[in-house]
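Input: structures, listed below.
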Structure 1
Amino acid sequence: MRLLSYIHNGSASFGLVTTDGIIDLKARLDACPSLDALVARTGGNVRPAVEALAGSVPDVAVDAVEFLPPLAHPNKIICVGLNYQGHMTETGRAPVDYPTLFSRWPDSHVGHGAPMIRPAVSQMFDFEGELAVVIGKAGWRVPAAQAMDHVLGYSCYNDGSIRDFQRHTTQFLPGKNFRASGAFGPWIVLADTVPDYRALTLTTRLNGQVVQQASLAQLIFDLPTLISYISTFTPLEPGDVIVSGTPDGVGAFRQPPLWMQAGDRVEVEVTGIGTLSNPIADEATRAA
């Protein structure tokens, strides 16, 4: 079951993706203006409301809409750095005992198909394909053994990074939060349709060439560990997003470095979830 947010004929909505098109859920669910609102209203238990409408005739074709990030305003977007051994090795960093965490803001990413923007102040625009985990059930100090019960679903994420700003200090925040520098989507696949996230494969392509590929089984800190650790210091709420880390192969550590340029296209594919595809544009070309 795939849920997305989109714009059609100038109007924002959200829906259920089927083989024949998109079922407009906003038109069918009273007083529920967005997927964010549905997740909040149901406490993350969206399936009953959505499943009842799954047999409806689709309202619009998938290729007729403008994709938005699946959730417009997550309360928290917590990203995990250095969570694949290959990426840890290519950075030259020593192993760590706890996850490396930083935050992104909602305006730092765009939806599927929208341009990721290289800011005018930097040439060092890098790709980072990742699996995004959307929290469904609220939790505070969640035991690892119960952590997966708190997952609503999965999506693809490109943690686009402005490397020189990331390296200004030991804190990653500036390099990870330029406006429209990342991407999130194209939709959320409900967790109960994914038997084992560890069986998924993550692949990043730049202009059709594979630049990253890894199994989700290779995460240093697996999803239960991340959910448990993060919920130790902050309560997790429905709609929060955890971005689980990127494999090796990022542009910064290639020789010579491989930076994304205007006119490029980057794709993040997670088997069973979908493919997030975005063109790259320079800031000067972005419409106001």
Structure 2
Amino acid sequence: MAGDDTIFTCQVGDLTVHLLVEYVGQGNSSILLGASEEVLHRYIPGGTYQAETHTLLIRSPDRIILVDTGFGGKLFEHLKTLRIDPAQVDAVLLTHMHGDHIGGLQRRGKALFPRASVYLSQQEKTYWTETTGNPAAVAALAPYGSRVRTFLPGPLGSAEELLPGVRAIAAFGHTPGHTLYQVESKGQKLLIWGDLMHVQDIQFPLPAISVSYDTDPQAARAIRKQVLDYAAQHTLPIAGMHLRYPAIGRVSLEGTGYRFSPLPPRGDLTPL
């Protein structure tokens, strides 16, 4: 990533989508499960890779939607740049409840998006707030009270609408309730796939390799392959929270794996 390229913008029909860079650093190959020394040397010979974390903001003619909140650091600087007050955000969609996705929901028990409803899958909420009783997860949701809305995500390709133009898709594996969101307007679509993968240099060509952050590596592997196949077959643009900037692009088949082609600066999502 170069210069001040911390916001990438594209159009999905009437929707304006802003990818907001939250963090850029170095990741260690030790998180990869079952990657041989030969594979590591071929794809990330230095033993480290560029690790990034992003959030996405979607503006439609009648609402503002945030997908994940990152650590809650640069997000609010980006909102200022976009001239958006946090009180203008109508909905926060959570892909899952890891700390780098919910860190911007609250501070000292106060909701940072005072008007927003927070949406997450029932499976995800149950796991983090009941099964494990994770203090950070409980604290993140507490200030929102009755504005926390749960749902059951549907299958890829046939999920029902959660909000107008937004479908929630089950992608369990990274966490027990990990959810993808497909946004659509005027025939154009974008699949926001959350943490379907973390190390793109290896997981696109070798999608069977999972990471230590995955709650169920086998399930994560299976859904990753399913989504990659679907995105390639349907030329469906995707956005990932841990892909390298601009982190929005298209997937195509390449050999026994896949190739990721990021969007050009103009952010053209016109169907191929």
Structure 3
Amino acid sequence: MTVITFDHWPYPRWIAHRGAGDLSPENTLAAFRLGASYGYRMFECDVKLSADGVPFLMHDATLQRTTDGPMRLGREASLVGGDHPWSTLSQLDAGSWHSQRYAGEPLPSLEAIARYCLHNDYFLNIEIKPTPGLERQTGEVVARHAARLWQSVAVPPLLTSFKTDALDAARQAQPELPRGLLLKSLPQGWLETARELQCVAIVCKHTLWDKTSVAQAKGAGLRTLSYTVNDEREAQRLLDLGTDAIITDRVDLFAPT
């Protein structure tokens, strides 16, 4: 496996958010396929752990918004995704909430998404999205699975997280995997935190990038990525600033280059 360095950045500029943004049920294989149909070659997704330690795709801590968990599991069951084994989670419908077209679309495991990406030579940004209290465990398990799944591939996935404990656990488990620090703001010491975690990138809310913050990040040897950009003027502003990548829901609006 090639270690990603500051001088070598193999990832595309345009990244499809959660597969294909709002156009399909997020974090599903159907979303990846739709994003790919628009020409996208890199995808962002959220990964957490089942109760038995299987990494799977889901953004929320609970099952209500994007699955039929409340109906399928019953009122007395926990609706926290991490409280259930993969054998249960894999049977949930993660598509009907979006539209009837996607009824029956399952939650995918990280392994299933990895197979899809590897077969098609796509790139992946894995956001480590722990169930609260499982930050270090999730970071370690996701990193180990990613290293195993991409072991014979030149370009591994980019691991990102808002949770510094998760990134630190990923760093300790698989230091060769590239990491990015996700930020909703630029608090004091943001660059120092990224350096301590040995990150290669900062991935922040798009409005935080300006000439000063981009120069600071690049001066520290960090790549600059933005989430979630759905406006043409804002995308052009970020391109003019020289940022490295844009994460978008609007795979139908922006043609990846």
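Work out which structure the value 18 belongs to, where relative contact order in percent (Cα under 8 Å, 6 or more apart) was derived from one of 1, 2, 3.
2
For which of the structures 1, 2, 3 does the calculation of helix-only ellipticity at 222 nm (-39500 (n - 2.57) for each DSSP H run of 4 or more, over all residues; to 500) return -8500? Of the structures listed, the value fits 3.
Consider the structures 1, 2, 3: one of them gives -0.34, -1.11 for log10 I(q)/I(0) by the Debye sum over Cα atoms at q = 0.11, 0.21 Å⁻¹, for residues 60-139 alone as calculated from the coordinates. Say which. Show your work: numbers first, answer last.
Numbers: 1: -0.45, -1.23; 2: -0.28, -0.97; 3: -0.34, -1.11.
Source structure: 3.
Looking at distance in nm of label points 7 Å out along Cα→Cβ at positions 132 and 156, point out which structure of 1, 2, 3 has the largest value. Ranking 1, 2, 3 on distance in nm of label points 7 Å out along Cα→Cβ at positions 132 and 156, first place is 3.
With P(r) over Cα pairs in 10 Å bins from 0, in percent, for residues 84-219 alone derived from the coordinates and found to be 11, 34, 33, 18, 4, which of 1, 2, 3 does the value describe? Each step should come with its number before you reach the end.
Details: 1: 10, 36, 40, 14, 1; 2: 12, 39, 36, 13, 1; 3: 11, 34, 33, 18, 4.
Of the structures listed, the value fits 3.
FYI, it's all coordinate maths here, none of it is from the lab. Worth saying up front: this structure is predicted, and the values here are computed from it rather than measured. Cβ atoms are built from the backbone, for glycine too; each structure is taken alone.
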